[in-house]
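The structures come next, written out as structure tokens.
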Structure I
Amino acid sequence: MDRYTRHIPPPCEEELKILHSDDHILVVSKPAGLLSVPGRIIKDSVLQRVRFSFPEAVIVHRLDLDTSGLLVLALSQHAVRELNRFFRERSIAKEYTAEVYGSIEHDMGVIALPIAADWERRPRQRIDRLVGKASSTRFYVQARFSNSTRLLLKPETGRSHQLRIHLANVGHPILGCDLYAHEKAFAASERLLLHARYLAFKHPFTGEDLVYEDDIAF
């Protein structure tokens, strides 16, 4: 698998979409292939791009390089504290769209497999029933195709690479995944077919219920 894992991504030419901004929060749609924060080699990222217009912006959660979709950033210290608390308490609802290899038999289900860091193969994670942290993902079938299935995913925990490793370990890796998919699934798409389509949370200052949706057609 190492032979097709990408360590230095090509430049991301796609624009970052700003969906909402106020004195406390910024909601954006990240394109696939753009880092959330600057890396050791590649500096282009969501954080670098938004700081041209919002120098006070702080990242409070991330999406993988190859995952597209919704991110909320904090624009005040109050928002940093509150959004971090929301994520810690799991009071922010998140949904993803993914297309996976093969046909999933059941229309819905839960994948509960404990996840631990795979230190010898970083940045990979691994399923570890002894020392792994409890991790749970709900899935709902949206469409079945000849060789793949489109899913709505609702992670109940927020482990690194959770959706990618959970689906790979039940035999349905996400198409285009360079970390956990077998070669047929990796070759089936030029990009990782995983998109953060939905965020719902209370405004960290006003308490207003906020809902953002950003659907994608793979």
Structure II
Amino acid sequence: MNHKHIHWLGHSSFRIEDGATQIYIDPWKLSPNSPKADVILITHAHYDHFSLEDIARIKKEGTAFFAPKDVAYQIKGTVIAVSPGDIYNVGELKIRTVPAYNINKQFHPKQNNWVGYVVALATEQKIYHSGDSDFTPEMKAVVTDFALLPIGGTYTMTAKEAAEAANAFKPRAVIPMHWGDIVGSTTDFEEFRRLFKGETVAKQPER
């Protein structure tokens, strides 16, 4: 399955090309010459996901932002304050929010209303970015081609938990994230690849 249009920028940061449309999710530690963004999706307020410095690098006239309420008020411009479990449209993009929270730890409480996103591209391909989340009951209902899932543990799912989640909702392919910076190592990546029954895509961070 073609994934050339999905660029892992390290940690939980991605750039997705939908034709000429540039979509960023949780831009962080971007290279200075990164393409300008048409759409920026923010999953939650932590510094390694919501970086005003990185947003300033890629923002242009008319960039549309999607962010939870506690983040949205800090951004100037065209901002949609999102809630978990809703559907939004921008141009040809359809965006669905999925609750993102911890089950057995306190870093990402459910009451914060932080999110993951399922983005349906113009090609109708769906990409799910879970944000910083554990394997939640809501995740079981996600329908997607690609899933971008954290495997680093500590703040999110471990590799084993992420594989369990992916085996339950069955994306066609998973691109593991939230490893190799702050938390998570190649060992976590290999463990996920061993346990997940679908296709695991290995990406090198583009920085």
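What follows draws every value from the coordinates through simple rules; no lab data is involved. The model shown is predicted, which means the values in this text are computed figures rather than measured ones. Cβ atoms are built from the backbone, for glycine too; each structure is taken alone.
Among candidates I, II, the computation of distance in nm of label points 7 Å out along Cα→Cβ at positions 111 and 159 that gave 1.1 used structure I.
Here Cα extents along the principal axes in Å was derived from just one of the structures I, II, and that gives 44, 36, 30; the source is II.
Please state which of the structures I, II yields 17.9 when mean count of other Cβ atoms within 10 Å over residues 31-38 is computed from it.
Traced to structure I.
Tell me which of I, II gives 4.4 when you compute distance in nm of label points 7 Å out along Cα→Cβ at positions 103 and 119. The value was obtained from structure I. Comparing mean projected area of the Cα convex hull in nm², for residues 23-70 alone across structures I, II, the highest figure comes from I.
The maximum of distance in nm of label points 7 Å out along Cα→Cβ at positions 15 and 55 over structures I, II, that is, the highest value, falls on I.
Structures I, II were shown, and relative contact order in percent (Cα under 8 Å, 6 or more apart) at 19 was computed from I.
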